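Some structures to go through are shown next.
Coordinate-derived values only; no laboratory data. It should be emphasised that the depicted structure is a prediction, and the values quoted were computed from it without experimental measurement. Cβ atoms are built from the backbone, for glycine too; each structure is taken alone.
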Structure 1
Amino acid sequence: MYTFSNRLKIGALILIGIGMLGMGIGFVTAPSSVEDAKAMVAAHDEEGQGESHAEDGDHGAALADHSMVAEHDAAHDEHLLHQLQNRPWSALYVAAFFFFMISLGVLAFYAIQRAAQAGWSPILFRVMEGITSYLVPGGIIIIVIFVLSVLHWNHMFVWMDPEVVADDALLQGKAGYLDPVFFLIRAVIFLGGWILYREISRKLSLAQDAANDDSNFKKNFKWSAGFLVFYLVTESMMSWDWIMSVDPHWFSTLFGWYVFASMMVSGITVIALITIYLKSKGYLPDVNDSHIHDLAKFMFGFSIFWTYLWFSQFMLIWYANIPEEVTYFVTRIEDFKLPFFGMVAMNFVFPVLLLMNSDYKRINWFVVMTGIVILAGHYMDIFNMIMPATVGDQWYIGIPEIGAVCFFAGLFIFWVFRALTKAPLQPKRNPFIEESKHFHY
């Protein structure tokens, strides 16, 4: 039975404390008026940290042609205020979704292993079950953020503002789907279905340890196969609702797969990191280099898959050069050049170079180093999905962003490792457990 060490527990609690402090500072220092927003931007410009807002002037040119300079200035100032007010909320949401995404990706990978009746992975099932336990607190936090968004505590989802919709014919056409109440109902259904499968599968997994036959294993197989159908539909809809709708004028038919690839590679990476950590502490004695090698192969493979989807989405939109589509990437290349191209290097170039060689996949510290870069890269990927639409060019990595990552990293570590103490780390009566123990090639 795994024992949650005091050192790890204290470290997680310290991260939570630092994160709460950082997020608190972000919310407290957010401007409350247009004057505050202007003063904040001016101060950052003087320090050389801010970016000019010439881009917003493009919108002003069209308005000036209609003799509406004063109205444009007022609209620009209000837009600037909303961007700066959104920053701590967006930092919170990016980190909340990133760690929730890891847990959901592991749940999908776990269900795939059970539905495929894989022989190599049962020895890792309890690690996966521990990671998926985070779905409950992580999901609740996201639902709370959505409720507060519907109540207009922030401006991250512009389609939730009736005044914006009233002046936007395109959003009016999407109003039947992008409805705040319907949005919350869908989110609850998605989350409820994911957590329901996780709890049922976990219960059957533990029951199989004490059973005299394989009936619980067979039930788990059926539940896992059914869940994967539910997951494939709801994951795509979730990506439209929770991420793509922050840019409600833009859409991509590849977006659900794109988020799926990021989710899977991040989840598998965390499985590898936690497995290596537990192995180093004397737990999971039957885990060998072949298990780590297979996890690293999945890290490598899904990194390639993510890159394929990223390039396909980018290349097709860039080549077609349709204004309402290409503006998504123009904004990110102009205002987010470093994180935009940096995350491509971190999510593709780095893992390909380090994990191409089969021998390197068996070296624990090599896998850990690559995994840390992959996780940082996919955090930046989520950052690039959310921030351009919510804060525009008023972004930078500061106290709110670092605080949010610390808080959710601490909560994730605390909750997952606490869950790992609730059951033996190695299943006893899984029909494939002996094959998994002696997995070598």
Structure 2
Amino acid sequence: MAGAADFDKLDARVASATVLFDHAFNDVVTWRSNLRYIDSKTDFRELFPDTYSNPENPFIDEDGRVLNRLSYGVKPHDRILTADNSLQFDFATGAFRHVLLAGVDYTDFREESSTFSGLATPIDIYNPVSTGVTVPEYTQLPDQRTTQTGVYVQDQIRYADRVSLVLGARRDRAVSETQGLPDQTDNATTYRVGLIGDVGANVSPYVTYTESFLPVPGQDLFGNSFDPMRGHQVETGVKWQPTRNAMFTAALYRITETNRQTNDPDNVLNVVQTGEIESKGIEFEGAYVFDNDFTVTASYSHNEAEVTKSNFAPEVGQRLNDTPQDLASLWLAKGFQLGDDTLLRAGLGGRYVGGTVSTGAASTVRTPDYTLVDALLELQMPSWIFSLNVTNLFDKEYFAPCRNFGDCFSGNTRTVVGTVTYRF
């Protein structure tokens, strides 16, 4: 309503290339190496009402019809290189079977970006005719680079084909470079441990504890790099495999995260890192494969995500903005044998996404839930795989999400992605 068709835009182009290598030297040692490069360019512009200069009465006329508008645009160019090299060792020590994994991974994120922001022409919200809006001149932001090197080791220990213990540790070093500012270096050691056992009738309860360390690429409106996100998760659940072609799981979890990105309460154009987020929820998933290569997969999750610490007092103790509490999906897939070594697979499914909220200083905006349909068509051959993925098959219009700042984001339209995979 407050935008302009010839001004508002979101154009994105992403090109990526991935190479996966693996080689078994013998029955004990296996080497894996993965390499991916992504080049991404985005052009985003928007107009939105100025409800910040005077939140109690944002109108600039006596009749309460006309609002000032703000404009914002950004053009980031991201280049991302990721590499992962590991060795796997399969061996036994007495009655214990080990799968020992040791490796190193590396990520190099680089961003060049330009932006503009400012006051645009006002608009009558009851007769929204947008005129006189021009695209301001872009200002170059400081170049940004973030590199991360991680060394990890994990041992999966299995006893008597009934109990498995996973022990893992990881050491990360992340360096953030922002043009014109001193480099920022962060180091962290994280751990993970998990235990699962078969108690009979193919029922396997489990419990896990995991720590996380994630560098956040990019910069705020003032050119400052972001601090890495940190978190820890405790999860317990049960897996049940009544037959070889069926699997059902249920899980309870609690996740705590710090340094999560959120909107700056003092500047709508800026992003800050809020204090702490706590999520707790439950997940169910089931899959069944029929004899004629027909697969049914269903899942449901309920997540209560809450802001526990923040520099924006109204959101403390409230639902996390833009995060649905309920998600559900149903997926059907069928394989058709076209020859001895050629398989055609078709899939169709639906995704349900629950409503979200956006909490502000004086009010809360709610975005309704929506359901989308996706499809898959894939041709599998010994060395080649050709696949076509379609999301939002029926090109449904929906919002995801609307925010208290006064703007709504349209959901993704129908998207068709083709993939070619070659194995050698």
Structure 3
Amino acid sequence: MSLIHRLDSRDTDFRTRLDQLLAFEAEQDDSIERAVSEILNAVRLEGDAAVLAYTKRFDALDAKGMSELELPKSELQAALDSLPAEQRQALEEAAARVRAYHERQRAEDWEFQEADGTRLGQKVTPLDRAGLYVPGGKASYPSSVLMNAIPAKVAGVRELIMVTPTPRGERNPLVLAAAAVGGVDRVFTIGGAQAVAALAFGTKTIPQVDKITGPGNAYVAAAKRRVFGIVGIDMVAGPSEVLVISDGSGDPDWTAMDLFAQAEHDELAQSILLSPDADFLARVEEAIARLTPTMPRAATIATSLKNRGALIRVRDLDEACEIANHIAPEHLELAVEAPDPLIAKIRHAGAIFAGHWSVEALGDYCAGPNHVLPTSRSARFSSPLGVYDFQKRTSLIRMSKAGAQRLGKVASILAHGEGLQAHARSAEMRVEAK
């Protein structure tokens, strides 16, 4: 029984089989959609009372009021102070690297002046308030707190509100510590669609935010889809993906483990290896068979690789880059001796990890760039989460009299062509002014 799909780009049905492997559409579960619709409507109409009721129902937290569900900043700091020294140092070093990288992304105001005195430009302002959803329970990711909170604060967001479920009152100290390090302003121990609704609509206790970011389960994803337009959202992420391009110069055990690092997320995660070296592909397959049983999440890894993973033989590295651009992966590892020529050929990828030492796991935690990346081929048109997601750009137009009279004629002609006479007349009045 095959552990992982084997494909060859020389086969006549290669593209068909590849696209079948890549195909992923989040199922619109009718029961989830109905439940989310009900929850959103209840929170919109009933506010805090609905949030308290759903938190009792889903998280077994019987709070008497919303004040019991908000954590004071002192508790976040206490969580940070309680960490073992090694863990705290790792968290703070990761945060410093993420902050240093994102500080380079800040957009600035600019203006330029034309010959007639007209000045055009751009004004950049941060969002007033952002909401950060952080999974709780089994899926607790302090790294996601840093990757969402730090760009928001670097952008200048005035208030960052974090929501995170704490089933039966179980709180993850690392998540709370990350909130302290990331500069989160307020934390509420609520989750699910009700938390998304509270952030989107606002309640008496929780103010409405301008944008919601952060990962969540199917209910959270469905809720984010539904509130988009009322507030902004980062994305509705699909399963995690890695694509490795190898020239055969690497260690097959390293490559197998890099594939595992994505496959262990869940059964729908996707791990693909492209290489022109048939012998290397065979050695990686052997490593997969040998190493999978040693992994704590062996069952998840095995299912992911069997259903959605692939070892693909290609003609050469140029073809590997062409296929990579078609796949547009979330993570792309260029596990080759000379990655720079390949980087120049890649147009679509969430993040590129160049060379044998640039393992994707470092990007997840502490390299610096954001680990919130486009999935499901959306790297063709989307970018990693960044400071720019928490800033808005406003156009500035300062027309001189000469500019308005010159361009007024242009606007008038175009407006008449569109049948918008008031537009035309508004421009013409400036042209006629003495």
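Ranked by FRET efficiency 1/(1 + (r/R0)^6) of positions 36 and 396 (r between Cβ atoms, R0 = 30 Å, to 0.05), structures 1, 2, 3 are led by 1, which has the greatest value.
Taking relative contact order in percent (Cα under 8 Å, 6 or more apart) from the coordinates of each of 1, 2, 3, which one would give 20? Going label by label, the one that fits is 3. In this comparison of 1, 2, 3, the computed figure 0 for helix-only ellipticity at 222 nm (-39500 (n - 2.57) for each DSSP H run of 4 or more, over all residues; to 500) is attributed to 2. Here distance in nm of label points 7 Å out along Cα→Cβ at positions 4 and 324 has been calculated and equals 3.4, so which of 1, 2, 3 was it run on? That value comes from structure 2.
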